[in-house]
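Student: Multiple structures are listed underneath, in structure tokens.
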Structure P
């Protein structure tokens, strides 16, 4: 299980990268590649982002997440707005 504050920070970096059209990766998020995949999949499953592409192994386990076509969903925008409201 990844520390909640680490997940929150990584999510914010990922959201920012998507908004700015920049490349998001584990280094920018200060997480391991495995943690990065877990965080991105969580955001995708929670419908905060969409259009994420994955490279998977033969068993269907995600190895790499590609965010170059990813978009923030309305639910993701509401999530960001809620964070801003809470921390303002």
Structure Q
């Protein structure tokens, strides 16, 4: 299992370096997939990882789970509520 994780982490680093970037940002939904990706980006870029939570009509449990994921992976996060923006576009 660790060999597969190391391969993914190496691939992430290569992609970021080839793009001329210095770290990664991941959208955090509160689900398992984004929690796994948060873990992987933290492993790849321990000092340059950011989780972004962008709730639109999200239940509070999903937001709480997203915050818990970022804290468990020890990555910084931003929570930006996009509900107003979403509603204005949908009008």
Structure R
């Protein structure tokens, strides 16, 4: 084989290898970006669902806290009325 022909073949093989490597890496980059986008989209959906559940739970807790507060106001009013009745009955005697 002629030395010049060997050099041409070597340069051709290196050129083809570099070209194929660049194309394969570009395709891999595009596929990776798509997968990341899909994962981010799935995570966003999961987070949104979780936030909705948390919002519902917080609303339920707020309702229960309001019920407890109403019960405390009622109990306080009853105790105040009883104390007022006792003071009135003590003053009468």
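Student: Work out distance in nm of label points 7 Å out along Cα→Cβ at positions 6 and 70 for each of structures P, Q, R, then name the structure with the largest result. All intermediate terms of the calculation are to be shown ahead of the outcome.
Tutor: Working: P: 1.7; Q: 3.1; R: 9.7.
Once distance in nm of label points 7 Å out along Cα→Cβ at positions 6 and 70 is tallied for P, Q, R, the winner is R.
Student: Quick check for you: by percent of Cα pairs over 18 Å apart, for residues 14-61 alone, which of P, Q, R is greatest? If you can, show how the numbers build up before the last one.
Tutor: On the way: P: 30; Q: 34; R: 59.
Once percent of Cα pairs over 18 Å apart, for residues 14-61 alone is worked out for each structure, R has the highest.
Student: So Rg and Dmax of the Cα atoms in Å, computed for just one structure, reads 39.7, 134; which one of P, Q, R is that?
Tutor: Of the options listed, only R reproduces it.
Every number here is computed from the coordinates shown, using simple stated rules; none is lab data. The structure displayed is predicted, hence computed values, not measured ones. Cβ atoms are built from the backbone, for glycine too; each structure is taken alone.
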